[in-house]
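Engineer: Some structures to go through are shown next.
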Structure P
Amino acid sequence: RTRPLEVLADSAYDEIQIRKYLRRRAIKSNIPVNIRNRKYPKRGRPTRLEYESYRKRGTIERFFAWLKMGFRKIASRYERLNVVFKGLLDIACFLLCWKKFQEAF
């Protein structure tokens, strides 16, 4: 497995434990601050949020929503072997891209 360089998450994942876990593993966290998650307001320097990379999160979530809507085998993962599941993912990605390409022209 490979370690991700950055984690993009919505403000529901804004917790101190999650940020510490990611920091220990040298993974950059790009999570907006959620004021409702904190019992007391946070003091000190606010956490940094890179808006350019955070904007890509919507595209990624939309892609996975399309996958789960159109391909039931992928949403519930019936396949036991990783090779078969990866093959299904490749086919589903190709079909989604093909469909979007046809809609564009």
Structure Q
Amino acid sequence: MANDIAMHVAAAQPRWVRREDVPADALEHEREMISRQARNEGKPENIIPRIVEGKIGSFYKDHVLEEQPFVKTETFDGTVGEMVAGLAATMGENIRVRRFARLAVGEET
């Protein structure tokens, strides 16, 4: 499983392990950008909060490891978090991803 998760991290490039790991300032910045974009598109003010929440869900799926769909769908069809939880239940152990490191050559962050 560790090898599969490492391959997933290399392919999907998550930034955080869990939702709780996302810094408040990064989340607030994303919310502001989404709100601004919705207003610029002329969306009604009363539906902007729902738009923001929907797009924040997509933000989590893009950037949070446990929320991302597992890239090796032939092995497991679900999120990384569901895969880890399923393995933990099968083995009867407390298994979780605590952290990861992703290195890239020639890439700026």
Structure R
Amino acid sequence: MDWLLLDWLTLTRWGLGIFLGMGILLFLFRIILTWYPQIDTQALPYRWIVAPTEPFLVPTRKLIPPIGGVDITPIVWVGICSLVRELLLGQQGLLVLLSLH
């Protein structure tokens, strides 16, 4: 039965690692896109960056308005994704410690 738990933890760590890593990468691209407001974000390939990140950014924009005309919500989400990744998957992360027992 322990092997079942280990396989579940391994798959969860692997899946979360990919999901959070891609999230960080997409939000980093969104930070770069905020520097160029003239870009049509509905055109390809920008739509591939905007579509998965916009559902996270819209509610965050309601809580955190632009500062000096600069949208900082992608920066907030890079921080959130990095924090969650470290808390769960870092050297002392929760899922790492669970897999040791």
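Engineer: Out of P, Q, R, which structure matches 37 when relative contact order in percent (Cα under 8 Å, 6 or more apart) is calculated?
Structural biologist: R
Engineer: Let me ask something else. Which one of P, Q, R has volume of the Cα convex hull per residue in Å³, for residues 34-89 alone, as calculated from the coordinates, equal to 103?
Structural biologist: R
Engineer: Have a look at P, Q, R and say which one yields 1.00 for FRET efficiency 1/(1 + (r/R0)^6) of positions 50 and 74 (r between Cβ atoms, R0 = 30 Å, to 0.05), as calculated. Can you show the working numbers first?
Structural biologist: Numbers: P: 0.50; Q: 0.25; R: 1.00.
That value comes from structure R.
Readers should treat all values here as calculations from the given coordinates under stated rules, not as data from a laboratory. Remember, predicted model here, so these are calculated numbers, not experimental data. Cβ atoms are built from the backbone, for glycine too; each structure is taken alone.
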